[in-house]
Structure 1
Amino acid sequence: MFKAIFYSSILAFCIFSSCNFSKGVKKDLNTGLSASYNGFGIDDIYLASEGQKLNSNTVAMGSKINITATGVENFIVKGGKVYPGCTIILTDKAGKGILNLPDAFSDMTDGTTDAEAKTLQASLNTGDPMAVGETYHLNVRFFDKNKKESEIVANVSLVMK
């Protein structure tokens, strides 16, 4: 009886205190974007261009595309600020690196508000050395600089037109 009460108390403590995290996967069957998240909660993640969700992974050369995560929550707050990070890696179909940004948010040294970090966006301008008709693999990792194991990892293949 004591053990049951003890374990129930620990479970309740975790539920109502700092054991606040999410883990899951999302897949967009139209674009092929797949995402996994651990330590964060998210509402949606999608491939976009010109502010509109894309319905395909075929994108025009010279366009700017985004991977956008919305409803992001569970950042560690320090001094009223959160500190998101974003790794962007682009490779060709042979796996050769074209772009590798370890932290596209590195200029955000003063952090941002939790409310502003609810939407995270990684941007890629398509163009040289990419070629029309070729396929590229885009990998994006959003993370919490105060708890790097909290992450959202998204992958999509892009076909240039």
Structure 2
Amino acid sequence: MHGRALDVAGGAGRHAVWLARRGLDVTIVDVAEVGLDTAARRAAEAGVEIRCIRADLDHEDPPAGSWDVILVHHFLCRALWPELAAALTDNGILMLCQPTLTNLERHPSPGARFLVQPGEFESFARDSGLTVIHLREGWTAAGRHEAELVARRPAQNFAPVREPFVPPSE
């Protein structure tokens, strides 16, 4: 595997290290310096490199660039989603995972403002022109009700569809 990956709000780097071990050039962005320090230490222990950027994505832009993979796990900032979809390369992959409102049936937290609506990821993908590869909503083995989305940005450099040639009738 090769390319550039962005781990959004990646915390202590579990996913960033996993992606780097698979050959991706990984950037992790998070608000917490202690999490980024842990991520850098984990990467060094795993023998991989990751780039750590401290930023509050509720108020700051994500790192600039085109990304082959973008992962957002348990961080909800809906205003960021269109920007992330636009930052994907042709055929780039966006992965989102977030607890849903249904989670409140069993757990009082996180609160509703940190949860996605049923069907919200599917609507976002459709409205953003992304192709859904994987979509799931349900209870996990850990007992959380989560939505998962894996979507691909279609290639933009395709040839236009032409009308088929029809020979003139005599």
*One of 1, 2 was used to calculate FRET efficiency 1/(1 + (r/R0)^6) of positions 45 and 133 (r between Cβ atoms, R0 = 25 Å, to 0.05), giving 0.40; which?*
1
*A value of 18.6 was derived for mean count of other Cβ atoms within 10 Å over residues 117-124; which structure in 1, 2 was it taken from?*
1
*asked:* Say we calculate relative contact order in percent (Cα under 8 Å, 6 or more apart) for every structure; which of 1, 2 gives the highest result?
replied: 1
*Here helix-only ellipticity at 222 nm (-39500 (n - 2.57) for each DSSP H run of 4 or more, over all residues; to 500) was calculated and came to -3000; which of the structures 1, 2 was it taken from?*
1
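FYI, it's all coordinate maths here, none of it is from the lab. Keep in mind that what you see is a predicted model, and the values were worked out from it rather than measured. Cβ atoms are built from the backbone, for glycine too; each structure is taken alone.
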